[in-house]
Structure 1
Amino acid sequence: MLLGSVSAGLSEPMHSIAMQGEPALKDGFRNFPYVNPDAPKGGSVTYCVVGSFDNLNPFILKSLRTTARGMIDTIYGNLVFEPLMQRSADEAFSLYGLLADSLDISPDRKVVEFHLNPNAKWSDGEPVTADDVLFTYDVFTAKGRPPYSDRMKKIAKLEKTGERSVRFTFNENADREFPLIIAMTPIVPKHAFDKETFDQTTLKPLVGSGPYRVEQVVPGQRIVFQRNPDYWAKDLPSKRGYDNFDRITIEYFLNANSLFEAFKKGLCSLYEEPDPVKRERDLDFPAMRDGRVVTETFDNGLPPVVQGFLFNTRLPKFADPRVRRALALLYDFEWANKNLFDGQFKRTASYWQNSELSALGRPASEEERKLLAPFPGKVLPEVMDGTYLPPETDGSGRDRTELKAALDLLKSAGYRIEDGKLLDPHGVPFSFEILTASQSEERLAALYQRTLAKIGIAVTIRALEADQIQMRKQRFDFDMLIGNTGFVGSLSPGIELLGRWGSESAKAEGSFNLSGASDPAIDAMIEALLNARDKDSYIAAVRALDRLLISSAYMVPMQYDNRKFVVYWNYLAHPDRTPIFGYQLPTWWHKPD
């Protein structure tokens, strides 16, 4: 006998779900507000990336960081594999029907049942069934990579309640966000995969439910996707206005310079340049001058992506937070902004800057203090009372104030200077290596290197190709990295924080916890925000986490410009409205000839 929703105390079927509050769009909505529902279909686009690829399966650990873009992709779209529900780019965290057209959920979010859309089909024409969902969790648990392999740790029971319905019952390890994570987990077809070989890399085109099929693979160089004219979801409200190109090509380049040269020649359809000086210097070529290439600046409503120098705290040299705080004082943002960025950047100081989730300028609330009380001394007093600001120099490159402050901190940690060299508590000269993947990263590393040399720290800079950097990241084989490091700005931070800052992920090969953060206080704040039942409790938990991350100095945050400066060939067009997540490439289209 099949189980019914009523017996589990579930809600009436819902077309959508939000992490906090109610979704913005009511049942029966025609399309997301940031798309052009009548966008023409046709034409082609070529996206260009730095790196390489040797695998098409994005769910396995092997070649994790060299898996082809586009199979599942937050930038280019989930072209081949899809989740049960689609995220709106204009809400903090709301999901709408896709493979599942509705869900029932218990008030405590411990039980959720998904009802699959009866029209959902795989690219080979086979229907998507409950058995596919069950197989997905079975094979991900046995052969998948984190975080997919960890999903079942929070599931007490997964059962088929009909040919097109599945019920998840969660255990005590699950939190209130977890049903949404389940809804966002991509589903794979049971009939098209062999469980025994699932964890092996492959360059064979894979069957998915998404809008595109893999048409051509040139390993390490190119992958071409062809739009499926029979795509089952093309008229769904959550997909109307998406997937407008007939053909999507992703080209790979060894470095950013060769990619930019390819863009100027018309081999790449668009190019994003964050460096204002390079924009002024390099964006002067024939196609730009005659209007075949256009520029546009897009705003977004998310906290800025945190970019900076990231410490590998697994190493003894970076284990002491006093050392990290001292080194964090020595990035001269004012000089860099004036001389490298034409004064157009702002200093990053919070992991949720410019949002209500940020601790900057806000004294800790009573609820925050209660959350942090079991962990005395973890948060600096100035961070707790809201007076903290990042160091500020006079911009001359010779300001000695921060040098003295850094030296005082290092001396408190047992360091000393002898013969012009900084020695650690064991008398060993303090040195480390910064890995870089582009010329702009090298310039920033060189600036930091010069400042650190003034207090006797010997820094070397090693430039590597993007694929080499990715392999180093996967093995945590580095002293310091420079760049984005995966910390994407969000108005609804949640379970992804476990993979970036949680103690369990610190030793998990391939995780995004590149810093090696392993702190019970951080774990407790993540647990609190995941289980918050109201907005005030959620905000308090995120701000408390922000205070911990700022105080522990796992990164030396650099600068940000929340605008996206995009250069693109004029055969492309996009919707008029930009959602809070910024411009969405899957909603762009090729102008009709």
Structure 2
Amino acid sequence: MRLRSWLVVGISVVLLLAIGGVGIFMNRSALDAVEKVHRDDSRALATNNAGLAGQLLRVSAKELNDFVMGHPLSLSEGDDGDTAALAEYADKSSYFTYGLVLTDLVGNPLNASKAVNMFPDPASVGFRPLISSLALGEPGFSSIMTVKDTLVQAVAVPIVVGSQPAALLYGFIPVVKSQLQAYLLKLNDASHVSMLVDSAGTVGASSDAARVGSLADPAIIARLGTQESILVTYSENGHSMIATVHGGLPGGWAYVRTQTTATFDGPMRNRSLTTSLALLTMLLVGVAGVAVLGYRSQLVRRRAEERFSALVEHAPDVVTVLDADGRVVYASPSGSRILGFVAVGSSVFDLIHPEERDQVRTRFAALLHEKGGLERMQVRVRQSDGNHRWFDFTASNQLHNAALDGVVINARDITDSREMQDRLAHDAHHDPLTGLPNRRRLHERLADSLRASPVAVLFVDLDGFKPVNDELGHEAGDELLRQVSARLAACLRPCDVLARVGGDEFVLLLPGVGPGDDTSALIERLQEAVGVSFEIDGHEVRIGASIGVHLAGPGEQPDAVLRNADEAMYAVKHGSDRPGRHRA
């Protein structure tokens, strides 16, 4: 009897050891899988954000180059015209508010928007990455430099005369007031810090404003040159930290997203450790005898289910299981927190934004015919308040898997990333002062229209704008431009296009209006709209408009059409008087 009891106890211990070993192995495997997905997603997010930051840097260089192309400079040292053009552009620019410097090819200053001693020393080491990029024929981006307690970054483009570079134009951005810094502050999150770091390791923009101008951790600086997203661990003020680093941005800059290891993967590891200790405790209790074997077996099963539920509940992703008809049969608790309601029992197609619904139906149907197949897509999902948020979906066909019996969807909220991407795309095609399409967008719309229909192009130049700008200041001039753009837009049809192409110049596109059509009535309407007095900071301002017209037929070249309209405007301008301005 005793031998049989010991035999039963021994068998029970072996069974419990086997069950416990499998449970620990499965727990570790699940933890490894969750950590891998989490780290892959973190690297993917860093890659995306780095791409957006790089695009913003290139947009600043594009704006500087547009100024060079649209404002011929004499390139003579001390030229008053060049100095005035640089000062005017610095006042209007949304990037280079610190100022601009025109130099020869070896860096000797020729002209500047303000005193030359207000800019970095040309021998500063911060210029090295900029010079290296210029030598490769690309726009240059410097590291962070300090001038009279002001942190600045330089962007440079060559000025080409004939076919050879003749000079360089430097634009200086005050980093604490840059567009990227302002946007990162809006995305401030207590769980992590997002930064842009230059090639020397100096923080140039950060969601934590106090870090701007400081040096990144040496472990991060050592990996700034990487061309893909990597994870770097280090210690900061006694805390274990982990950073996602993506280098390869223009000028040797890198995107860095840093947080404590505890906030990065602590909840998953703590849960795994708790589970492992619980299993070991059950093994020790199991040796007490066969009497508790059944109870312990049920306890293991129950705790395993609780472990899974807790891991899913605290995971940042939403896990959903659908049946073959697309109906939600399981949704993790994080889904109800994000969406504001429990989706179980709903059709997933009813939750998708109408614009993506047909696409999702098609791809879902294709996935059902592929055993173990995967589909990845970005869609908008409706919340309880009727608004939609962007999610990155990864769908796996597990209908053949008896444990799952459905299509498993892992969804991550990417709304912030999409909004930043859309904002950058909008800014690249629109004038920041008036919100109108810029020259680049105008050219695209004109090219599209000329493929199939005639287009009337009206080139509008304001008469009397410069005295307003000089006497009342640039802010008053900016307000006047905004009011003018509103009046011009009110005169147009919904299909017409109004764009600001520089300074006080606007271009109107009238699709469907071509040779043989009469635009005199519209021109009179536009001139009357501009001719009515404006109220600017308590002053009554009167200006006029010179309008040149070119009626283009289908197939004409956009550049030639815009040039002809510009020439027509100048012909009109030279033959007309400019109205005066009166103060209230």
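No value in this document is a laboratory result; all are computed from the given coordinates. From a predicted model like this one, the values you see are computed outputs, not experimental measurements. Cβ atoms are built from the backbone, for glycine too; each structure is taken alone.
Quick look at the values:
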quantity	calculated
Test item: helix-only ellipticity at 222 nm (-39500 (n - 2.57) for each DSSP H run of 4 or more, over all residues; to 500) calculated as -6500, pick one of 1, 2	1
For 1.3 (distance in nm of label points 7 Å out along Cα→Cβ at positions 246 and 390, calculated) the corresponding structure among 1, 2	2
When relative contact order in percent (Cα under 8 Å, 6 or more apart) is computed for each of 1, 2, the largest belongs to	1
Test item: Rg and Dmax of the Cα atoms in Å, for residues 22-173 alone calculated as 17.3, 50, pick one of 1, 2	1
FRET efficiency 1/(1 + (r/R0)^6) of positions 166 and 206 (r between Cβ atoms, R0 = 35 Å, to 0.05) - structure with the largest value, from 1, 2	1
For mean count of other Cβ atoms within 10 Å over residues 30-37 computed as 18.5, the structure of 1, 2 it came from	1
Ranking 1, 2 by Rg/Rh (Cα atoms, Kirkwood Rh), the structure that comes out highest	2
